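J.: Have a look at these structures, which come just after this line.
Rule-based calculations on the coordinates, nothing more; no lab input. Here the structure is a predicted model, which means the values were calculated and not measured. Cβ atoms are built from the backbone, for glycine too; each structure is taken alone.
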Structure 1
Amino acid sequence: MELHVVINGRKDLAEQLYRQLRDAIECGRLAAGAQLPPSRLLAEQLGISRKTVSDTYSLLTYENFLIGRIGRGTFVNARPVKAEAKQSAADLACAQSLEKWRELPTPLRHPTLEGTSRYEFIGGATSRNQFPQEEWRRCTQDALRRIAQSGGFYSQPEGLPALRSAIAGHVSFSRGVVCSDADIVVCNGAQQALDLIARVVLEPGSLVAMEDPGYTPARLLFSAQGATVIGVPVDDQGIQVERIPDGVRLIYVTPSHQFPLGMPMSQARREALLERARALGAIVIEDDYDSEFRYEGRPTDSLQSLDKRGVVAYVGTFSKTMLPQLRLGYAVLPPAILGAVIKAKRLTDCHTSTLPQWALAKFIAEGYLLKHIRRCHTVYAGRRERILQRLNGDLSPWLQAVPSTAGFHMAALCKVPVNIPLLLELAKKVEVGLYPLHGFFYQEPVRDGLFIGFGAIETLDIDPALDKVRDILQQIA
């Protein structure tokens, strides 16, 4: 890689080189420890004499900007970087818009590896021990071979045909989704799918209805695009359809495993929701984020499978079934918005990286995904059962589990007043990561409780962690 230096004309060559190298070091563009090109190579690149470069290196070394190491070369010496005054946000014409973004919260943000607790009940995370490393490695190697054999062109914005076909087969088999590969758009996680649908459906001032409490990142995303979000309360059957107001363009729901409380939407509510959406001319986003894991009762069909009028956009993700770091999701779209979403995808990021797409296509086709889901199901079922036993046992004076039949998180509501911030603070001190429910409420009154994920915590760690929680609750009650 060439060092960026620009020489103008044939006068003051040494001064030009000296000034640019010194400025680059002082502003930090050439970081401490960076190796400079050999004098002969830099002279050839710039079309000047080697002596000019050597003399400049010597002067900068004398001034302590550079340091020479025998047999290794010339390096930038460690120096304090001169801070230059930058334009502040308040001075910009877009100051008001920047302030709006600055004030947005970052809910459900996972901690860094250094910031995690010994016992983590965070939602949406999975245990590294469950991930099939060897099978994924083989699929990735196959993907590298395919890319090496292909031309150096960009891919299709809607995703690789092989992966779209694999996804269509998987969701049809596991969730009863009625689709073909032509209905699918591959995205960088479910969050991008929500963003793309909102981009083509909403305009500033558009009304969006979503569950309250509900998935806060979705609400913030819709609001950031200028929409007015209406929180619709939920009960034990799901969203209260009769309270969805007129004029709504988009309805966001999690019918299989309501986020964050966990109850499924009843059949009657599903039918009522589809009829209400048809009457409004609204699109329904069905976020089916973790319903592959079901523990009780008969499997329920997806909302999309009941849709006869083409109003449901089904959104899924592999972040929950595999690893969040993969950032692979998809949307099964009704014909009315499919073409617009594909164009929005192309304008947004052209296409999702093809390497993980090829790997995932093979991972699904070889049956590794279903095998992995079955293995995780057994593990998660055991963790869920143990947490429920504790919530119904020694933790029952303070907490009550919300009935839930799917996923790998549950909600526990407070039965008596509990100082939740103090509970979280004291738990953190004993290496237990707990997370509150209150951030998911929007316009409805907040109900105190805990959002308990059991994907990341190991089974043998559950009892020691909950022992600590019980002891804290006894102290602060």
Structure 2
Amino acid sequence: MSLLQSLTRRKPAERIAAEGGHGEGGELKRTMGLLQLTLFSVGATLGTGIFFVLGEAVPVAGPAAVLGFVLAAVTALFSALSYAELAGTIPVSGSSYSYAYATMGELVAWVCGWCLLLEYAVSVSAVASSWGGYLNSFLESAFGSRLPAAISASPGSEGGMVNLPAVLIVFLVTLLLLRGASESATANTIMVFLKVAVLAFFCVIAFTAFRTGNFADFAPMGAAGIAAAGSKVFFSYIGFDAASTAGEEAKNPKRDLPLAILLSLAIVTAVYVVVGLAAVGALAWREFDSETSLADVLNAATGGTTWPALVLSFGVVISMGTVVLTVLYGQTRILFAMSRDGLVPRVFQRVSRGSVPVANTVIVSTFVALLAAVVPLGQLAEATSIGTLFAFALVNVGVIVLRRTSPGLERSFRVPLFPLTPILGVLFCIGLMAGLDGITWVVFLIWTAFGLAVYFAYGRRHSVLGRTASTAKEVS
């Protein structure tokens, strides 16, 4: 097999689907239903962004910022539809990594998986790292005291030495993950309902101060302002694909995975629009700036009463817990799939009697906790968005390729208006990637180069597909 052939070898979709749930180290257990899968994606998507993103969107669009959420949802929908088709066709833990392996070959799949490892690890570390700050805000509002900066902030922050709250939240989530996927999904479901309840509380309070006059000059910056707001809030939609990483632990993956992905996007969009309407109705759009949060809106709506802001800060703390849980879960399952293919060490596919990849979970959690505790992530956290957009683009391309290479493959969901929908998905992803900062591209290229070195040093030589091809050649 030539070098080019080895880099472009594809793993048949039927084989990937047949291997779902199994590995040399054991088998994952199917325990998740539609509600749990949907709320997994909602938990990953509905993070802290909604509590602060209006301060970025409203100043550039005015009250029409609510339409920015709709525009961002439509942009995300193109990729969500492609995820829904591939998740229902290839229902495995590897998500976009596995989809790329079936459609574009081993090297592209490796780069996709490698980028997801960066995006997942750094994003969850960043969330865990900032959890200490929000925990301090809650403690100060509730009890008038806060943890010392030396033990609640990472180096690089004023007075920060080690971020122990970050270690605590990762440790608590790890305990949940080690109990099993079903228990983790149940905990996530409870936290998502609490988070939505807090946002509903915000809306109820904000609507008491609602003034229709705040919408008189609805779109002062016109269509350009709505487009700018859509770009700013788009990244609040990243996470809708989380359900696809649970493909091997879903009870009825072919039916439930596509539904979970699309339902989660619809739920999150509805929440964002209602919260946006409530916020702008309670606070004139000209009073918003980049620092404005939902807590500031509540203060204005209640005349400075403190207890509503306390409830909201509790919601922020809970929101971050769901993001840490779902993203950490997703990373362990992608590593499970990559390990099963031989591209990373076998330790990541070992499953305990309780159907939990224990070693995988402990290794990933330890790395994330250390990263969050002692590394000043800064702008690196923002640079992870490119890995997600790259994966989205590959999934859209994957739909087109798989329709051509395996037209007779059973599909529980089909992208409407094919091939226009996935083509638009690719174009939107490329457009958003092109608009990212230079540091984002630098990090992406450095990480990709490092990943290629790892692939040629380890992955290519240990590839199960490569070994299978070599054995077949020897037999023939």
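J.: With mean count of other Cβ atoms within 10 Å over residues 272-279 coming out at 18.1, pick the structure among 1, 2 it was computed from.
T.: Details: 1: 18.1; 2: 23.0.
The correct label is 1.
J.: Looking just at relative contact order in percent (Cα under 8 Å, 6 or more apart), which of the labels 1, 2 belongs to the structure with the highest value? Don't jump to the answer; show the numbers that get you there.
T.: On the way: 1: 19; 2: 32.
Max of relative contact order in percent (Cα under 8 Å, 6 or more apart): 2.
J.: Once mean count of other Cβ atoms within 10 Å over residues 64-71 is calculated for all of 1, 2, which comes out largest? Don't skip to the answer; put the middle values down first.
T.: Values: 1: 11.9; 2: 24.6.
Greatest value across 1, 2: structure 2.
J.: Taking semi-axes √(5λ) of the Cα gyration tensor in Å from the coordinates of each of 1, 2, which one would give 38, 25, 20?
T.: Details: 1: 49, 29, 25; 2: 38, 25, 20.
The structure behind it is 2.
J.: State the single structure among 1, 2 that was used to calculate distance in nm of label points 7 Å out along Cα→Cβ at positions 152 and 192, giving 3.0. Could the numbers behind the result be given before it?
T.: Numbers: 1: 2.3; 2: 3.0.
Source structure for this number: 2.
J.: Continuing with the same structure: Hey, mean count of other Cβ atoms within 10 Å over residues 96-103 derived from one of 1, 2 reads 29.4; which structure?
T.: Values: 1: 10.1; 2: 29.4.
This value belongs to structure 2.
J.: Something else now. Kindly point out which one of 1, 2 the value -22500 was derived from, the read-out being helix-only ellipticity at 222 nm (-39500 (n - 2.57) for each DSSP H run of 4 or more, over all residues; to 500). List each step's numbers first, then the result.
T.: Working: 1: -12500; 2: -22500.
Label of the originating structure: 2.
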